[in-house]
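The structures considered in this document are given below.
Derivation of every value follows stated rules applied to the coordinates shown; laboratory data play no part. These figures come from a predicted structure and were not determined experimentally.
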Structure P
Amino acid sequence: MLSFTGSLKVFVALEPCDMRKGFEGLSGLVGERLKEDIKSGALFVFSNKRHTRLKVIYLTAAACG
């Protein structure tokens with residue numbers, strides 16, 4: 001279970017992305033499209049073309065090592 005603070009930043013990609021992308025591909029999109037650092041502690045949201053599916057990336061401090 002995840003718990004978030006009140007100061008959590010959420011970034012939503014406005015352009016649809018290929019939902020076949022995994023963590024590596026979506027992490028690349030964080031830098032390319034959103035111009036953010038994947039290790040910033042923010043939550044990143046991506047959707048498909050129809051906006052019927054979402055993928056969310058959130059790295060915890062433990063994951064950043």
Structure Q
Amino acid sequence: MYIRMFTDWAALDSLYEEFRSKDVVISGEPAIYPDGGPWKEFVLQDCDGYGLAFGGIDGPKKEG
């Protein structure tokens with residue numbers, strides 16, 4: 001099961017660094033996908049083993 005949360009890239013980078021500084025288990029390092037954005041995402045694992053995905057686009061969404 002995954003829960004997804006969305007924000008812009010600047011906030012996403014800050015959030016990632018905050019989680020890293022608190023030794024949160026990161027199960028998916030930040031990755032950029034060109035489709036639908038481009039889209040940037042990272043995934044962490046909660047204490048019950050569930051994945052929490054945080055992602056967002058850089059600027060307005062590209063059409064097409």
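Given structures P, Q, which gives the highest value for Rg/Rh (Cα atoms, Kirkwood Rh)?
Q
One of P, Q was used to compute relative contact order in percent (Cα under 8 Å, 6 or more apart), and the answer was 36. Which one was it?
Working: P: 36; Q: 41.
Value 36 for relative contact order in percent (Cα under 8 Å, 6 or more apart) corresponds to P out of P, Q.
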